[in-house]
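S.K.: Next up: some structures, all given as structure tokens.
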Structure 1
Amino acid sequence: MELFFNTLFSGKALALFGAVIAALFAGIGSAKGTGLAGEAVDGVLTEDPSKFGQLLVLQLLPGTQGLYGFIIAILIFIKIGLMGGVPVDVSAEQGIQLLFAGIPVGVAGLLSAIYQGKAAAAGIGLVAKRSGEAGKAITIAAIVETYALLGLLASFLAVNGIQVG
């Protein structure tokens with residue numbers, strides 16, 4: 001049992017939890033957000049299939065947060081030597097730091113993707129009624145992206161500020 005807990009709370013395992021938080025939470029948010037927007041797109045396309053090109057961008061916007069979480073997860077893997085390098089020793093303190101470094105992009109990605117999906121769905125309703133307003137709808141949904149980018153930046157700076165090895 002002691003070996004189990006020592007392994008579970010080892011530096012490398014804690015760092016991997018940080019990577020999982022980053023990728024999983026941001027990915028869940030993107031799945032939810034693109035799903036919300038996709039439902040709205042499907043409704044519009046049943047009436048007017050010619051609007052597919054305009055609406056595709058609005059559906060794709062909430063998907064970027066999942067990519068941000070994945071980027072941070074990859075950076076954590078690289079930092080601890082699991083990708084493209086020699087595995088390094090990671091102390092429990094460094095592991096906890098990397099775990100916490102994954103939280104900003106994970107949480108910001110989760111929430112911003114869901115809210116961006118809602119904003120995109122509303123924009124899709126606008127485009128359904130007024131095709132010429134697609135640019136405004138995209139701009140409004142893209143504003144929510146700012147907070148995902150801030151989470152990405154916070155996690156990126158945190159990961160790069162941690163010395164491992």
Structure 2
Amino acid sequence: MRLLLILRAAVCLEVGLIVTFSQSHSVQVGLLALTSFGVGYAMVSVFTSLLQRKKLAELDSVVVTALALVVGLAAANTPIAQDHLWFKYLVAGWGLLSGSYDLFKALKLGTKTPRGREYSVSSVLALALGLLFLFVPLDVVGSVGFFGAYMILCAVHFGISAASETTTKA
């Protein structure tokens with residue numbers, strides 16, 4: 001679990017830095033960041049699953065990994081005429097679906113347990129992102145910027161979770 005959190009933090013940090021240090025917060029930068037995130041997230045999940053368990057992962061973790069890969073590939077193949085609207089819907093979909101998954105995991109593990117609390121924080125971040133993109137009219141710069149901020153927050157959260165005493169014992 002610790003290796004997975006470290007690698008997810010690295011993916012989120014990389015994507016957040018792409019957005020932050022890009023001179024243009026254009027939709028193309030946002031789509032590149034979303035592609036990098038989706039494909040990177042999926043690769044990290046598959047890699048750690050094979051490395052640590054040497055068998056198939058739990059079904060629910062396979063679902064969120066497949067979702068990340070689909071979002072990343074959909075961002076890479078976005079039609080130019082609909083790029084900003086498509087970016088907003090992809091990010092909203094990722095936020096709502098992954099946030100729901102994290103909420104499910106938090107409730108399944110118990111919100112009083114350390115891992116349950118970590119899933120709860122992830123759920124709040126993802127659901128807030130999804131709701132923001134779904135209901136707030138954002139321009140291109142705002143939507144790409146908020147996605148980059150979400151990535152940085154996730155990187156910090158995953159990094160803290162990986163470094164926490166309770167995660168290393170689990």
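Values quoted throughout were computed directly from the atomic coordinates according to the rules given, and no laboratory measurement underlies them. Bear in mind that the values here come from a model prediction, so they are computed numbers and not experimental data. Cβ atoms are built from the backbone, for glycine too; each structure is taken alone.
S.K.: Given 15.5, 50 as the derived value for Rg and Dmax of the Cα atoms in Å, which of the supplied structures 1, 2 does it correspond to?
M.R.: Value 15.5, 50 for Rg and Dmax of the Cα atoms in Å corresponds to 2 out of 1, 2.
S.K.: For which of 1, 2 does semi-axes √(5λ) of the Cα gyration tensor in Å, for residues 11-50 alone, calculated from the coordinates, equal 23, 10, 4?
M.R.: Going label by label, the one that fits is 2.
S.K.: Can you spot which of 1, 2 the value 6, 28, 20, 14, 11, 10, 6, 4, 0 was calculated from, given it is P(r) over Cα pairs in 5 Å bins from 0, in percent, for residues 83-122 alone? Show your work: numbers first, answer last.
M.R.: Details: 1: 6, 18, 13, 15, 15, 9, 9, 7, 5, 2; 2: 6, 28, 20, 14, 11, 10, 6, 4, 0.
Checking each candidate, the match is 2.
S.K.: Where does the value 0.10 come from, among 1, 2, when FRET efficiency 1/(1 + (r/R0)^6) of positions 27 and 107 (r between Cβ atoms, R0 = 25 Å, to 0.05) is the thing being computed?
M.R.: Going through each structure in turn, the value belongs to 2.
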